[in-house]
1. With distance in nm of label points 7 Å out along Cα→Cβ at positions 114 and 202 as the yardstick, tell me which of 1, 2 scores highest.
2. Out of 1, 2, which one gives 0.95 for FRET efficiency 1/(1 + (r/R0)^6) of positions 66 and 178 (r between Cβ atoms, R0 = 30 Å, to 0.05) as computed from the coordinates?
3. For structures 1, 2, which has the highest computed value of mean count of other Cβ atoms within 10 Å over residues 234-241?
4. Using distance in nm of label points 7 Å out along Cα→Cβ at positions 2 and 130 for the comparison, can you identify which of 1, 2 gives the largest number?
5. Upon calculation of Cα extents along the principal axes in Å, for residues 34-185 alone from the atomic coordinates, which of the structures 1, 2 produces 42, 41, 33?
6. Could you tell me which structure in 1, 2 was used to calculate mean count of other Cβ atoms within 10 Å over residues 18-25 as 31.2?
7. For the read-out mean count of other Cβ atoms within 10 Å over residues 74-81, a value of 20.4 was computed from one structure; give its label from 1, 2.
8. When mean count of other Cβ atoms within 10 Å over residues 82-89 is calculated, the result is 15.0; to which of the structures 1, 2 does this value belong?
Structure 1
Amino acid sequence: MKISIVIPVYNEAAHLGACLSAIAAQTAAPYEVIVVDNNSTDGTAAIAAAFGFVKLLREPKQGVVHARNRGFDAARGKIIGRIDADTLLPAGWTAQVQAIFDDEAVSAVSGAPHYYDFALASVADAADFYIRARLARKLGDTNFLWGANMAVRRSAWQKVRSLLCDQGQMHEDFDLGIHLQAFGLRVAYDETLLAGVSSRRLDTSFADYVRYTLASPRTYAMHGLRSRRHMYPVLVLCWLIYVPGRLIYRGYDPATGAFSWNQLLAANSSRVDPTINVA
């Protein structure tokens, strides 16, 4: 079962190399790896081009949704994996995705995260694990997809491609999951499908963080789904832990894997909010 991995990127020179190196270490090599450069102004494209197995595409229309569409449309594998530039895949990820899609009833799947740049990673992982599992149960047939660690059948993508939304102020991965399920296709959550992800989404102003997180229920509201109410308790929890979470993230020392007061004062680069970086 051939797997294409698609990575939409915008100014990700600091993270893309490690992401692609992790893909190169897969025990079951993907059929193709597509990096879609969405008008980066740093060295992102050059880093992608340095990996011989990467197919580098360019999407001039600004927005992760447009970059994702460009990559998914070009993918030739039966399964399309979708990750972010800061995702670090464990070596068995592609093999596990192949096994999941042996079940013909599954049209798409998301997994769980490991926060590799957080000083209390085990605590963050456990909390996130609980929240995602609870949401998956509550949302039922309106389950979400998560763009940092997901895969979808190319045949399912083609069925809903013309129905998808492409504006800002929403999560394009959630939108895809909604349309797949509205078409009668199954979106699964597999808690054993792990991927390393960054906690850098915390490293922004509180107002920006609130706006970003509210895009989750907003995406559901755009489609008239009342199941969005299950997301609000999760968002309140996220807002409550924002300050300590951001401090713990900023203080993470990659050399020791622990918190460092010196690291807390070092300069960091936050991620551009993909819900507003849309033309």
Structure 2
Amino acid sequence: MTNLKDRVALVTGASRGVGKGVALGLGEASATVYVTGRSTKSGTGPMGLPGTIYETAEDVKRLGGTGIAVRCDHTVDDQVEAMFDQIDREQGRLDVLVNCVWGGYERMFENNDFTWPHPFWMQPLWRWDAMFNAGVRAHYVASTLAAKRMIKQGSGLIVNISFWAAQKRIGNVAYGVAKAATDRMTIYMAEELKPHGVTALPLYPGLVRTEGVMRAAEFLDLSNSESPQFIGRAVAALASDPDAIKRTGTVCIAAELGQDYGFTDTDGKQPVPLTINHV
């Protein structure tokens, strides 16, 4: 089992979904995990999804880590800076940043119309802004603040959660462009961070059994799906690898990391890595 007992991690957007899974994967490795998001009351997430930062922090503790919930709206820079200052005061270091926070999933239905798969000229313009403000820009701001601290330490890991939509049209144009921007941003960051001993990379999950996905489970083939915690185990493996810098600036796939590092999902299965031809 990976041991990150002396490591401090920050997971943004961890009330539910992949973000929560990342926090749990780090928690079971005994890390101290700061859990951020806006949800403090269950059922207030997009589409009424359950999950809060407090519930995630408690689950981190249950798995053997130290979970610390901090309410933070990642579109408000002052709140983000205050959260990093809190980590400075309480821990004096930051070893891992995982950006999972994202926008644009709100209001999938407008006037009883499921707008998510529509062509770009029929998409609501707010969705583009949400994905770039609460997604790409939020990743950029948090990465900037983390980098300043990690460079002083001479070590650190920044992971930006992305997806295959960066390489193939999935969902809608705004989603693909935002994910592609996330990838390129992270790759360029990695070039500048590598001389300072800090690793940065985009990380792709497969089909993840999030709360939202499970609502539609009867319509999906989940035979090669992943628990949210599986991608957390991928991050934990990267964080514990002394040679992780060799992967900096490369797109990593959670299931490939499972094969490389030898970890499995919570059910003991080894998910098959997706490729561009399988999505």
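1. On the way: 1: 1.8; 2: 2.6.
That would be structure 2.
2. Values: 1: 0.95; 2: 0.40.
Derived from 1, not from the others.
3. Working: 1: 13.8; 2: 23.0.
Of structures 1, 2, the maximum of mean count of other Cβ atoms within 10 Å over residues 234-241 occurs in 2.
4. Numbers: 1: 4.4; 2: 3.1.
Largest value of distance in nm of label points 7 Å out along Cα→Cβ at positions 2 and 130: 1.
5. Working: 1: 42, 41, 33; 2: 48, 34, 28.
This value belongs to structure 1.
6. On the way: 1: 17.5; 2: 31.2.
Label of the source structure: 2.
7. The read-out comes from structure 1.
8. Values: 1: 23.9; 2: 15.0.
It was calculated from structure 2.
Laboratory data are not the source of any read-out in this text; all were calculated from the coordinates shown. Keep in mind that this is a model prediction, so the values were computed, not measured. Cβ atoms are built from the backbone, for glycine too; each structure is taken alone.
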